[in-house]
1. Using helix-only ellipticity at 222 nm (-39500 (n - 2.57) for each DSSP H run of 4 or more, over all residues; to 500) as the calculated read-out, with -15500 as its value, let me know the right label among P, Q, R.
2. Taking mean count of other Cβ atoms within 10 Å over residues 115-122 for each of P, Q, R, which is largest?
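Just so you know, all these numbers are worked out from the coordinates, no wet-lab data involved. Since we're looking at a predicted model, the values are computed, not measured. Cβ atoms are built from the backbone, for glycine too; each structure is taken alone.
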Structure P
C-alpha cells in the first residue's frame, strides 16, 4: 500500500482546511502531483488508486491513475480528520490556544470542538487500511490521503503510540509504503521525497 499525501494548496502550512470543500491544488501542487505520478509509474504494477473525496486528493490521484489507465476510486475512510470548529482557522492563531499543547503532546486525549478525536481518526484509518488490504490481497494499491491520517497509519504500523505521531513528518506528495501481510505490517518507506524537499512540517 502506497500512501500519498496530496500536493500543496494555497493554504498549505498556514491554515487548517480540514474537510472544507473547494480547496484545489496550487500550481506547485499540480507539479508535485505530476512528479509523484512519474515516480510511481516506475513500479511494475499498480492495481488500484484510491483517494479521499476532497478535491486536493482527487487531483493528486488523477495523474497516478491516468498513467495506469485506472479510475480513481473514492474512499471516505481516507478523509482528513474532522477539525470541527477549528476548520479553516489560521495555524498561527490556533497555536496560541491553550489546547494546542495537547494537540502536539497528548493527541490521544484530544477531540476537536464539534469534530473528531485523533483516536477516532486513527481507528477509522486503520479500519479502512485493513479493509482495503483484505480486498486487494497480493496486489499493490495507492491511497491518496492527508498528513494526519497517514501519520496515524504509520504510527499504528510501527507500533508507536498515537501520542508520538506528531514526530512523524508526511510532506506534500510524499510516498509512504507499507506491506500488510498476515504476520503484521512491514514499513518499507516513510515520507519518501526527493532529498532537496526534506524539511520539518
Structure Q
C-alpha cells in the first residue's frame, strides 16, 4: 500500500507518522488541519527553520522547550529579543543551539511585525499563497510547487531568513493550505471537511 501503513489501532495512516505515538498524535490532530492563528503560523515557520538538516521528530520532541524559550512564539515579544537573549538561548540544552537559526527567529519576528503592518495579519498574507487543487495535486518535487516557490520568494524579499521553498511547502502541508494526507489515510477525509468549512482570512471582511 503506497504511502500508508497501519497505526497502533490498526487504522491506515500516512506511513511517515506510524513510528511513534507522538507522531501519530501530531498527524491525527494537527497536520493538515487549516490554521489562521498568526502565532501558530509564526511558530511553524520558525520550527521548520530549526528542522533544516534535522528530522521533524527531533523538533517535535523539543517543541515545548522551544515555546518556553521563545515566549510561546509571540512574534511581538520575540522581536524585542537582544544579544543577551541570543546568549541565553545558546545555553539552552532543551532547544537546537544553532546561532544562525536563533538569530533568524528574532529577525523573522521583526519582519513579521512589518508584514502585519503591511497586510493586517500574517495569516492573510500566507493564505494568499494557497495553491490551487490542480497545482499541488500533480506529482512533483515539493520544492517546485509554484505557490511554495512564490511564498518563499515573497518572504525573502521582505528580509525573512531560513524560509526556503521546502520550508514554505512544509508550512502549507502542516497548516492546511493543502491536504497531503495519503489516499487511504483515515485522517484525509477529516482534513478535507475542515478545509471545506474553513473561512480563509481574506474572506473575513
Structure R
C-alpha cells in the first residue's frame, strides 16, 4: 500500500478509492501500522509546533505559547489516544453491524474508520498556524463524509438502514472523542481550559 497515493486518492476520489480498498486483503494490524500510526502523527506534531513554538496572537495581550514540556505531553497523548479512539470506533462499527443488516468484519470496519480519518489527520497540518484552526475543523467534517462513504462501500449496509447505522456511529464517535479530548486536556494541562484552544483529539 502506497501511503501517499492512498491518502491522495481517498481525499480526491473517495468513491473509486473505497472500491479499491474493499478488495485489498488488509488486516487490522496492517491498517494501523502502515497507515494510521504515520498519519496520526501529523496533527499531534503540528499542534505542538503551532501552540508551543508559533503561539497564539491575542489582541492587547501579545502572543501566548504553551510551555514546551506541556505541549510535548499534549502531542504524545493526542497521538496515542487518537489511535486508541480510532480502534475503539472500529469496534463499535463492527459490533453494531448485525443490528443494521451488515455483517461483522473487523478488518472492514477498521479500514472504513482509519481511512476515513485521512482528512482529519492530514488536515491537522493547519494547526501549525493557530489562526487556521478552522481548517482543521473543516477537515474533520470531511472525514465524516468519508466515513459515510466508507461504511456504505465496505460494510454493505442495506439502503434503508444506512442512515440509522451512521447516526448511531456518529453519536458514538462524538461521545468517544469528547471523552478523549477531556482526557488529553486533563492529563496535559490539569484542567479543561486547553481543550478549546488545542481542539482536543480528531474526530
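1. Numbers: P: -10500; Q: -15500; R: -21500.
This value belongs to structure Q.
2. Checked P, Q, R; max of mean count of other Cβ atoms within 10 Å over residues 115-122 sits with R.
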